[in-house]
1. Out of P, Q, which one gives 4.7 for distance in nm of label points 7 Å out along Cα→Cβ at positions 87 and 223 as computed from the coordinates?
2. Of structures P, Q, which gives 97, 65, 52 when Cα extents along the principal axes in Å is computed from the coordinates?
3. Kindly point out which one of P, Q the value 6.8 was derived from, the read-out being distance in nm of label points 7 Å out along Cα→Cβ at positions 95 and 447.
4. Out of P, Q, which structure matches 15.5 when mean count of other Cβ atoms within 10 Å over residues 103-110 is calculated?
5. For FRET efficiency 1/(1 + (r/R0)^6) of positions 119 and 255 (r between Cβ atoms, R0 = 41 Å, to 0.05), which structure out of P, Q has the highest calculated value?
6. One of P, Q was used to compute FRET efficiency 1/(1 + (r/R0)^6) of positions 239 and 479 (r between Cβ atoms, R0 = 35 Å, to 0.05), and the answer was 0.55. Which one was it?
7. Out of P, Q, choose the structure whose coordinates give FRET efficiency 1/(1 + (r/R0)^6) of positions 175 and 415 (r between Cβ atoms, R0 = 41 Å, to 0.05) equal to 0.20 when calculated.
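Taken together, the values in this text are just the output of simple stated rules run on the coordinates, not laboratory data. What you are looking at is a predicted structure, and each value in this text was computed from that prediction instead of being measured. Cβ atoms are built from the backbone, for glycine too; each structure is taken alone.
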Structure P
Amino acid sequence: MGFFFNDQFKPTANVTMSLGLRYEKETAVDDNNNFGPRFGVSWDPFKSGRGVIRFGAGIFYNRVLLRTVGESIQNTLGSQINFSTNTIGTGATDPRRVAILGALSANFPNTYASVDELRALVTAACATVIAPPAPCTPNTGFTTGNISEGGTPIRSVDPDLKIPESYQFNVGFERELFSGWVFEANYTWNKTVHLWRDKNANAPVLPTGFNDWTSWLLANPYSILNQNGTTRTYSFALGATNDPTGVSACSFTTTNTCVVNLNSTNGGFTAPAAASTGNNNNATGSPIGIATTAIGRFRPDQTLADEASRIGSLGNAFYQGLILEMRSRYRKLGGGFGASFRFAYTLSKTMDDGLNNTANAEVNGDFSREWARNLQDRRHRFAFSGTFDTPRWLGRLKFSPLFRAGTSAPFNLGAGGADRNLDDLGTDRINFSGDLKDIVWRAPGTPVPTALLAQFSLQPIGSRSGNLPRNSGTGPSFFTFDLSVTREFKFGERMRFRPVIEFGNILNAAVFSYGSAFIDFGVTATAQNNFLIPTRTYRQRDIRLGMRFDF
């Protein structure tokens, strides 16, 4: 539900003002104060119609991301049960999937007052399935492996979840300098709050008296009782930093102590298992898996073995930019030629504390440490576009080039998804002892930066975090050149035929990119040989053919 009011008036001949108010009510989230005032003014100081100064400001709200808030179904008892259609069937033509999705569609947009109502619909749909490839039962679609015994879902939302809101203003100046040429400058400021971010609501809580889990593990060995009555004890230590295994030899049949090196480079997360007769899968475990198991008793929800994702209004973002633009209106140049041009330069800065609405922080829930340049932040951007008409002796072709370039964007450095701080999240970063300005991308085939590599290291397992800030790498610059060529044919007064050929990246330039904009530090020879090398490029040259007929 929403309404919008706006009024525009002219207090003087060369001033125009606009006042507005917008309100939107989103029923999926209990956030009712979403009033968005708007104000704008334009002033012609020259009173000639050839120049104008503009100012505008307002508060704007995002829409509710329905998939995020709709992944859990609430029943009348207040607990939540996870139901996912992605778990139904093995493909789009699976008869179980066809039947259940058909029943859900027929009942849309009606909701379900209880889990029993939804389960009854699934049961009725399953009864219509003939020769299913696997059982179709009342539990089909209910991902019971993703909930705790107490009904806590793997993903939930904070009860005080807010709709993201943005505070914006813009001031601009536009002036016709001479016939057909216009100069424009705009400064934009944008602050966004209540952005959705993810945290682990079931991360182990560190006992008082300890700085981090490393210090707790060093003081508290962990023991497993085997079926034959023997005990396997894991004692934690800070050993060699180049240890690829991290666990000393262990016996599964006698009482013994195994040493776990918290400085190990082993990124595995295998949990230890109690030895039992006839079991060939007796697991020693990896350092991270052993440490995670050892601190499991400190999870708030003991019925859930690992992460309980919770979306909250924890994020912020900021943008400011100055855009300078020079453009010409279309004009005849003589000799059958004609053209229009647009040149633009942008000086901007974009900051945020997360990639998207499900981003996690390195330290669980602490997004203040994540504040950094946005992955799309390029301090300087340049753009040129235009249209060029040719005379008859050149085929009356119309050329439309588009050139864009930008300076370096940042990239993030991680630890390969290893959860060394034991919060169930693979967002850990690493330690760095050098100058951040030295962390610069390198092209394929360039020498391995051994001196730079020596300044990186992994933090001990259980430590709170690495010291490397988010998005601290400097990536490659960006440029692309596209071209469109077209020709119009007229048939009488009312019919026109226009074929077009479009060249994307016409120079087929290799413009490097980090893809998802992060790169991992690793200790293997392969990882170090490829360190800081981009993993992909932007699109290669492509050619598209099209046609349009107007009548």
Structure Q
Amino acid sequence: MYNFNIKPFLLIALLGLIWGCEKMEDVHAEFLEDGEIVYAPKPFDPKSYAGRNRLMLEYVLYNAPTVRKLVVEWAEGASSQSLDIMPQLPVDTLSILLDNLEEKSYIFDIYTIDEEGNRSIKEQVTGSAYADRYQASLNSRVLSGMNGGGTIDSLVIDWGLPSEGLTGVQLSYPDGDDNIITKWVPAGDDQTVIRGWKPFSTLTYTSHYIPEPGAIDTFTVDAQEVLPDLIIFEGQMLDKTDWEIVDFSTEEPAEGAPNGLASAAIDGDLNTFWHSQWNGGNPPYPHYITIDMKKVAVLNQITTYRRQGDGRGQTSFQILTSLDGENFEDQGTFDYDNQINSQTYPLNLPAARYIKYIALSGPNFFAFLAELDLEGQYLPDTQLDRTAWSISDFSSEENAEAQWSSYGYQGKAEAAIDGILETFWHSQWDAAQPEFPHSFTIDLGGVHKLGSVECFRRQGNNKGQTKFRILTSVDNTEWVDQGEFDFDPNIDTGQSYIFKFVPEARYVQYIATEGPKFYAFLAELILYGE
């Protein structure tokens, strides 16, 4: 049995414990000498979005009610930008825009500062700014083909493969009324169909690019202007059998009929000619003849023939066209080489029945012309049989009109195609009073070429629409706008309107677009074509 005194041992252990605690306190005191380190909430998930000489940084803050500033540093701290912020709770996505940057890539350190001046741990993100070097690398999207779309006012554009970064193309072109139409073509589209293009006009397109996905700025390539010279209206030489001279300034029978007479200019014989007066008078320029073709045609070119072998005639002329023989439109003034037997000139596809040829100037007082030919297409003018017609759709109709009529369908859309002027379609007015536009769609029962439409107001009532629009379709899905037309609500007789582009259609949509009241009505709609 061992016997020893444990008191000295306990004393030594107690002294060691006291000494160890003093050491720990010394370390803790050293750690807290400048105060405990407190960090502000740091920005999470930083992202960069490229731009032109700038970029945007986006980041997320979670539960950061005390954060008051964001700081961005780059170029190893040589450059910086800060932004005062007030984050929303519990989560907020914020951004900062860095301007006036050189075109290059950057490494950014971003951190926050709270209201006590505490900073967050830094987060790092890379980003790029773009400028002239990137701009110089861009080219317009390749236009690989351009063809007619089935009518003379339509185009089909085929695009080449899109370059990297292309977002789309902005097209710009005039319509038939010289309004400038713009159309956005996404980069993924490889074909674009344009309807209502003004024939023989130009088309411009601007290619749009972004340097990176999500970029905040778009770079554009200078607009390219193209003339769709591949779009050719295939006109034919118009038959002159029914043509007639309905007016002339003078003619000269002393040449020996048929020579000298105005009719000689349209008789199909190059050996005969019209000549202005020289016997009994010497009238000066201008000299003219007016032709009635008896049918409306769309014209794409004119060919004139001088008196064969004679170079003393006119050196310039003007062409006017008309649908009614009273109101003429100028189709242009043309230089004429009187030393050449024949010359051909393009026309901008006017629809006309009457042609006025005006000799404007020449080396002598007189003018002459052996022949005038026109190329184009006569508009079909046979009234279409309505037996197979039906109404396939309408915006509204008002059958309450039947209470004052012996026709049980009075007010319905079908009344506009029944061949009876006493009946009429009327937009709704009883249970509701919808505003313009009002419309109905006719299924013709088959595809037809259309030359014109004739519309009749509700007889004796001038409170209806004053404008309407016609759309046509082959499949009831893709529609072609044939134009908006003025309508005189004060006339009972039919009012005719020409489809100068001779559309093919099975479906025709009549849209009343405006008028003095909220409603529209129509007694009858007749189509002419083949």
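1. For distance in nm of label points 7 Å out along Cα→Cβ at positions 87 and 223, the value 4.7 is produced by structure Q.
2. Working: P: 97, 65, 52; Q: 165, 72, 42.
Source structure: P.
3. Values: P: 6.8; Q: 4.9.
Here the read-out was taken from P.
4. Attributed to the structure labelled Q.
5. Largest calculated value belongs to P.
6. Details: P: 0.15; Q: 0.55.
Traced to structure Q.
7. Numbers: P: 0.20; Q: 0.80.
The read-out comes from structure P.
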